[in-house]
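Heads up, there are several structures right after this.
The numbers here are math on the coordinates, done by the rules we state, and not lab data. Keep in mind that this is a model prediction, so the values were computed, not measured. Cβ atoms are built from the backbone, for glycine too; each structure is taken alone.
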Structure 1
Amino acid sequence: MSLLTTMKALPLAYNKDMQEDKEPVFDAVDTVKQCVPVFAAMIDTMKVHPENMLAAAQRGFLNATDCADYLTKKGVPFRDAYKAVGQLVYTCTVQGKTLETLPLEDYQAVHPMFDQGVYEAIDLKTCVSQRSSYGGPCVQETTRQIGTLAEFVKQRRGGV
């Protein structure tokens, strides 16, 4: 942040303030150098618990936007869909539920356009599979990213 603050208002030509840009860059490089071995060791020794990951993802309302998108696909203006989903998230928070466990009656109480199809739309697997843009989390894009990184590492190691 200090580097951005120093550099944001400089003129295009040389400025004495540019002498102050080196220290934050070197600090950032030092921090990355310290983090890489820690992350490598963490990844080597970690144990993945998919059921815990799913439970944590469900508690975070990651699928709230997909719920609003579900209504917009039915012709509801996004501002109204956003408001309805906000009410649903509040209801879930008060009742200690997730969007997946909320009964259909609660959905229909905030907007009549909700039907049984909302459960498929907000399923986290559906949500992830629809995020297929560059860098997205869908399986095809993640596989492409892993391939790109594997090729990058292979080239840096001399094709070994």
Structure 2
Amino acid sequence: MRRPIKKRPVVKPDIQFGSVDIERLINYIMLRGQKETARKIVYAAFAEIKERKDGGDPIEVFNTAIRNAGPMMEVRSRRVGGANYQVPREVRPERRLALALRWIITGARNQKGVPMHKALAQELILAAKEEGNAVKKKEDTHKMAEANRAFAHFAW
């Protein structure tokens, strides 16, 4: 029997830009319930993007980065007749956003010795230019899905 569909809490838009996606970014960055600290990091990163010559409009850079870092296909494990197959599947839009945000934040956190707001600004700009760790992760995911295309008929 299938699981019931989860009722996800509705995220309210952020204070400064009125965007639900930016509030999601803030929530993903937040550690130990320190939302104000997460807000400061995100807004400082957006200010950093605005100041930099290769930046531009921070919301535009953010939206482009999310679009470029979000995967279209991924592989999911499927057990068939005692063997596990990596079956390529299309990614739902909510999951695409979640993965893109997670990969961008991970890429920013992996930059050691750099303040988080600068690392986040750098990762967003790189993702908007189709470079950086998040886009590399997306390309690796697409390669996995392409390599396992032969098992697509196991999709459920």
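Annotations for the structure displayed:
- Highest-scoring label, criterion being mean count of other Cβ atoms within 10 Å over residues 1-8, among 1, 2: 1
- Taking relative contact order in percent (Cα under 8 Å, 6 or more apart) as the criterion, the largest value within structures 1, 2 is that of 2.
- For 1.53 (Cα Rg over 2.2 N^0.38 Å, calculated) the corresponding structure among 1, 2: 1
- Mean count of other Cβ atoms within 10 Å over residues 33-40 derived as 13.8 - corresponding label from 1, 2: 2
- Among 1, 2, structure where helix-only ellipticity at 222 nm (-39500 (n - 2.57) for each DSSP H run of 4 or more, over all residues; to 500) as derived comes to -17500: 2
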